[in-house]
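So, here's a batch of structures to check.
Throughout, read-outs are computed from the coordinates displayed, never taken from laboratory work. What you see is a predicted model, and the numbers here were worked out from it, not measured in a lab. Cβ atoms are built from the backbone, for glycine too; each structure is taken alone.
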Structure 1
Amino acid sequence: MDITTQDAPPPAPPTDGERKRTARGATRPGDRVFLGLARGSGIFLLVVMAAIAAFLTWRAVIAISDDDGNFLTTFEWNTGTNPPVFGIAVLAYGTIISSIIAMAIAVPIAVAIALFITHYAPRKLGGVIAYVIDLLAAVPSIVYGLWGALILVPHMNGLFSWLNDYFSWTGIFSWDEGPARSMLTVGILLAIMILPIITNVSREVFNQVPQMHEEAALALGATRWEVIRMAVLPFGRSGVISASMLGLGRALGETMAVATVLSPDFLIHLSLLNGGGGTFAQNIAAKFPEADEFGRDALIASGLVLFVITLLVNGAARMIIARRKEYSGANA
């Protein structure tokens, strides 16, 4: 018997570089066709994104060059004057504030739901809850808007009154007894809308925690919460942050739900309970049908700013995913 052959170690799996070289050097017709389709799809996506950016930039430059105010800091939006005056200060404030409120509400709840589904709930109950969360993601935005306008807004008066009674001294929660169509209401509605996105991504990340990590913590006498705190949450931190940024991108660009609930006055309010200046997407949807040619260019200019903000948010999410890859292939 050949002892050398019997004791020889098994061949090492191919490295990423070898796989890439094999893919590039594929000679089978099917491999070449698939490689061409995949590469063409990626290039086509880049071309579409570049075309959108070029169109927005071209139309935005036309409007900004004729603007009589400062595009970044002017509060007024009046494209019917001569010369026209408009700016994005109020829109930027409303977009950012409503998104921050939504994130502050949705992220803790979404992470808690994901942890309950993956580590506390029985398998059948967890499956039912996950299915309901998936259904929430499929509800159209206009349905959320109608629900917010007809159900949420009328029932916010009690909360607004309580906040005004106990926290009006902060200025942030002072209320003038007006309709509850304010930034806080918009933020709550956006939180409900982005909850499924953050929950689903966080759930998938928590499911990828290596079983050995949890078993090791349990073997050392850790409670279930200590296992989550020491093994699950550190492992899934980058995934939760990435999920939150994806939800933030949805909140930044939401249109119909915000337009249905908010009553914009194009003013910056310190209080979150009194009106609101509007958001980029809501202002475009509301003003575009009646705008003249220059007004449409001005709205496209504000859309360019929203486009850049959304790209930055999604780019940051991709960077966080690339930085930490502990959950890649952890649990098959």
Structure 2
Amino acid sequence: MIASVVRVPWHTTHGGYDRLLDYLPEVRRITPPRHPSARWAFTAAHRVFGPRCPLPFYPAEHFATDLRVLASRRPAHVLYGDEQFWFSGHRTGPTAVTYHQPPDQLAQLLPIKAWRHLAPRAEQVIVLDPHQQAFFCDLLPPERVHLVPHGIDTAAFSPADSPSRLGRPLVLTVGWWLRDFHTLDAVHDLLYRRHGQGIELTVVTRQTASRPWHPAARILEGISEQELIALYRRAAFLLLPLTGASANNALLEAFACGTPAVVTDIGGIRHYVGERPAAVLVPPGDAAATADAADKLLAESGTAEHTVRRAAARARAESFAWPRVADDVRAVYRLLGEA
């Protein structure tokens, strides 16, 4: 069994979907070439053939792994089908493909006619939430579409030995993709008006200079994984306004650190939150409801109810621990003819 791997640069050492393969040691990784001459050759070929791929994000390293998968006849798993599965769709060996983007984003990547041509090229499709499952079940037989959740490293992302009770309550936001920054700004403004300097507003994100931020918010970029984990552990809750979602790394990381969330009820979020009180779900784009939910969790800080939320968050993350997810993926591999 082989699997194509391109490391997502903004994921931390123990974050991201490629961590799945650490729990599938029997799978051989297909990675971009490292030798300069090989990299040059693939880059040159990418200039010629890359434009024939209609996926909007298809750099040379994705092209290189795609061709390496194409050349192999062994059963293969393409970890990021949204970005790496085009030419390899013509391979002779059986293929499983995982897709990450929610249906509206998939529809923006390719028109539905193209999806009807591309999706059935994979013998088995792995999706991360029920909305994706419905999207792909319209494109190929439902028995070939498998809902296997995203995982989380529950050893690296873990609660503090004892809850921090020092300093102002920390309201933490993490990430950039499909984040509703317009609503976040409005929520920050409402919370600042209500609490002033009594709370700490922090955002960990990318491309911090690309937009204005609320003046009360501390904006961080390029911090280490350990610094991020320390913020999760110290946060009163994760504030996560979203414009869309399938799985969400930041949500799972916060849960694994025992941190509850105020998160937009959109896409696959409800699937990952579950029925336990690990999160308060709020309507999309509703800054007032989001601020009220944030106030609810701030008021619970230090109470028994907040302790219950923290325990529920950790328990929910443990249900998505990578060893469990890896076992579900192995079941899909068996359908390809190789465990």
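To test your reading of the models, identify which of 1, 2 gives 4.3 for distance in nm of label points 7 Å out along Cα→Cβ at positions 99 and 299 when calculated.
Label of the originating structure: 2.
Given a value of -11500 for helix-only ellipticity at 222 nm (-39500 (n - 2.57) for each DSSP H run of 4 or more, over all residues; to 500), point me to the structure among 1, 2 it was derived from. Display every interim value, and only then the final one.
Values: 1: -21500; 2: -11500.
Of the options listed, only 2 reproduces it.
Upon calculation of Kirkwood radius over Cα pairs in Å from the atomic coordinates, which of the structures 1, 2 produces 23.5?
On the way: 1: 23.5; 2: 21.0.
Going label by label, the one that fits is 1.
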remark   = Value 0.65, calculated as FRET efficiency 1/(1 + (r/R0)^6) of positions 35 and 315 (r between Cβ atoms, R0 = 30 Å, to 0.05) from one of 1, 2, is from structure 1
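Say we calculate relative contact order in percent (Cα under 8 Å, 6 or more apart) for every structure; which of 1, 2 gives the highest result? All intermediate terms of the calculation are to be shown ahead of the outcome.
Numbers: 1: 24; 2: 17.
Evaluating relative contact order in percent (Cα under 8 Å, 6 or more apart) on every structure, the highest lands on 1.
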